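Input: structures, listed below.
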Structure P
Amino acid sequence: MKKYKFTISGNQYDVHLKGIEENVAELDVNGTIYEVQIHGEVKTSKTPTLVRKPVEQKPGEGLIKKTESSGKFKVTAPLPGTILKINIKVGDVVNEGQNVMVMEAMKMENQIQTTKGGEVTSIKVNVGDSVLQDDVLIEIG
């Protein structure tokens with residue numbers, strides 16, 4: 001609420017602006033409430049409005065693609081690095097959380113562990129191989 005003091009023809013008035021909706025203002029003048037219509041130019045915003053064309057999707061865009069699961073669980077490389085040691089061989093049964101290989105990444109030795117147990121069906125890397133992040137290292141069936 002804004003407060004103003006007006007002097008009209010030598011008389012002083014205390015005016016409180018209570019609110020404005022569209023072109024009608026509610027004023028409290030010396031304790032009496034008035035609704036006053038405002039005549040004048042309506043100010044327009046100088047902020048430009050952003051106009052965009054509607055987004056057109058290409059055929060098949062936005063659809064979820066399902067990949068065929070072979071029933072095998074894949075252990076992938078968490079970082080780019082070099083394989084230093086492989087602790088298992090094809091046919092071994094591994095448990096969840098078991099260390100299956102050692103990989104050097106960023107000058108540190110990292111233990112690669114499985115997050116699921118099962119029988120090792122294939123080992124996709126050899127000692128000394130360089131791998132990238134998310135490369136498949138081992139498949140567990």
Structure Q
Amino acid sequence: MLKGLDPRLGADVLHALRAMGHGDTLVVADTNFPARSVAAETVVGVPLTMENLTTAEAVEAILSVFPLDTFEGAPVARMEVVDAPDTLAEAQQEVADLLDGTMEGVERFAFYERAKAAYAVIQTGERRFYGCVILRKGVIGPEEL
């Protein structure tokens with residue numbers, strides 16, 4: 001344990017979050033997401049886990065140390081619900097409630113392709129469908145240190 005850090009953030013996740021740079025992306029995915037095959041193409045190369053957490057719980061912990069990008073467009077993308085792209089699934093709505101901005105919807109197979117270009121994939125214990133988002137890392141200015 002470390003002081004000041006959310007205890008839901010394990011060592012492997014913290015290492016990846018710290019190593020990421022501005023503009024790098026992070027996938028936070030549900031239990032049905034093909035985490036191993038997608039993560040094999042990412043920088044980290046293997047899926048990280050935040051087991052026993054919903055997507056929103058994992059995102060909440062991540063955002064306690066992870067700045068979202070504010071330079072261009074929506075810094076969070078969500079997998080669109082098949083045949084209902086404008087619908088937010090329950091797990092996605094919980095993530096949206098944590099954010100000040102909006103989430104960009106991305107078609108399912110396009111989401112998988114975008115996820116392969118991510119820095120890392122974190123698989124959660126989320127069992128509800130469409131609990132998958134991509135977070136784009138921002139910067140921390142000198143005045144915030």
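Values quoted throughout were computed directly from the atomic coordinates according to the rules given, and no laboratory measurement underlies them. Given the structure is predicted, the values throughout are model-derived calculations rather than measurements. Cβ atoms are built from the backbone, for glycine too; each structure is taken alone.
What to note about this one:
- Comparison of P, Q - label where Rg/Rh (Cα atoms, Kirkwood Rh), for residues 11-74 alone is highest: P
- Comparison across structures P, Q (criterion: distance in nm of label points 7 Å out along Cα→Cβ at positions 3 and 91) gives the highest value for P.
- Distance in nm of label points 7 Å out along Cα→Cβ at positions 99 and 123 from the coordinates reads 1.6; which among P, Q: P
- Origin of the value 6.7, where distance in nm of label points 7 Å out along Cα→Cβ at positions 19 and 107 was derived from one of P, Q: P
- For 0 (helix-only ellipticity at 222 nm (-39500 (n - 2.57) for each DSSP H run of 4 or more, over all residues; to 500), calculated) the corresponding structure among P, Q: P
- Among P, Q, structure where volume of the Cα convex hull per residue in Å³ as derived comes to 343: P
- Structure from which 18 was derived, relative contact order in percent (Cα under 8 Å, 6 or more apart), options P, Q: P
- At a computed 6.4 (distance in nm of label points 7 Å out along Cα→Cβ at positions 35 and 115), which of P, Q: P
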